[in-house]
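None of the figures in this text is laboratory data; all of them are computed from the coordinates on show. What you see is a predicted model; the values in this text were computed from it and never measured. Cβ atoms are built from the backbone, for glycine too; each structure is taken alone.
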Structure I
Amino acid sequence: MENEIAKIKAQVKQAALEIIETANLKKGQILVVGCSSSEVVGHKIGTDSQPEVGKAIFEALKEVLDPAGIFLAAQCCEHLNRAIIIEREAVPGVPIVNVIPHPAAGGSFATAAYHGFNDPVALEEIKADAGLDIGNTLIGMHLKHVAIPLRLSLKQIGNAPLTAARTRPKYIGGARAIYDDNLK
């Protein structure tokens, strides 16, 4: 299992580096990540929570995101209504909810985030700047409008499908409007 964990961590780091670059993420922005550890190890989502896999994915993301100053928002599973676990400093003044995720309600990845963050809080929702979806966990509800799909070189983390997205400001106006192409 150690070799598999090392491979998964390497894949996660690669995906994180690619999304930072392709989404043009900046210090202070938020990356939402949904992760089914069951899917990563080749099982159906929600059927075989793997705490060691969730922890490895969390640690790999933090190793890439922390030096870049990008906040990680960990999406819980549907048993917690896809709540978000995030560092309190990323969301000052935002209403929090009272829940502590665990592998059977929240999932192994969100549990690892809760125990790995310095000052974790749970939120009902967030509007992140970009996202990684590992295992079809449906992160779209936590992205700002407008979400743009990204094509990363990786298509999977372990056995789980990988989907990525960034967001951009909405275009408003009509035929006479001029848009700033530098706003991505």
Structure II
Amino acid sequence: MRIIAGTRKGARIFAPKGRDTRPTSDRAREAAFNLIGPVDGARVLDLYAGSGAMGLEALSRGAETAVFVEDDRDAVRTIQRNLDKLQLLGARVVHGDATRFLATDGGAYDLVLVDPPYEGWEHVQPRLARYLPPRLASDALVVLETWSHVPEPELAGLAQRTSRRYGAARITLFEP
């Protein structure tokens, strides 16, 4: 895996070992950021961060800050290792449950990247619908990655901007 664009373009990044984490492919990440557009100065929240590839990409492309939330200890170490390697500033790594973080965090984010375990989407969806909207800036964008064969996902209180399939992944963008 590598960073696609920005100040760290071409840099290789680490992925957690094993099958518990499924990093977003370079192709899907590039497509997602083509849909997102410029992220200069954005406050980014990367939920279910895994390797941190999406948040790292945002920082490389000019995001001001990024909070990475991940509950797997090995994945948290990998994110920190990637941040150290890339020397990206403005990042914070949180080891914990994504919905618990949303319920207790007081921040407002411009870009929220959500990549829950594919097989757990049905359980995650209602909690995200409850806790995510209050964390969004007025012009925020939510980028959700799910399995491509899942019907177009919905998040209560958010309008779908677009939904596209990239191999095994479906990238869906929402806005308040």
- Message: Quick check on the output: 24.8 is mean count of other Cβ atoms within 10 Å over residues 130-137, derived from one of I, II. Which one produced it?
- Response: I
- Here semi-axes √(5λ) of the Cα gyration tensor in Å, for residues 10-65 alone has been calculated and equals 20, 12, 10, so which of I, II was it run on? II
- Note on the structure: Across I, II, relative contact order in percent (Cα under 8 Å, 6 or more apart) reaches its greatest value in structure I
- Message: So if we calculate mean count of other Cβ atoms within 10 Å over residues 34-41 for every structure here (I, II), which label has the highest result?
- Response: I
- Message: If you rank structures I, II by distance in nm of label points 7 Å out along Cα→Cβ at positions 122 and 138, which sits at the top with the largest value?
- Response: II
- Using the calculated result 17 for percent of Cα pairs over 29 Å apart, pick out the matching structure from I, II. I
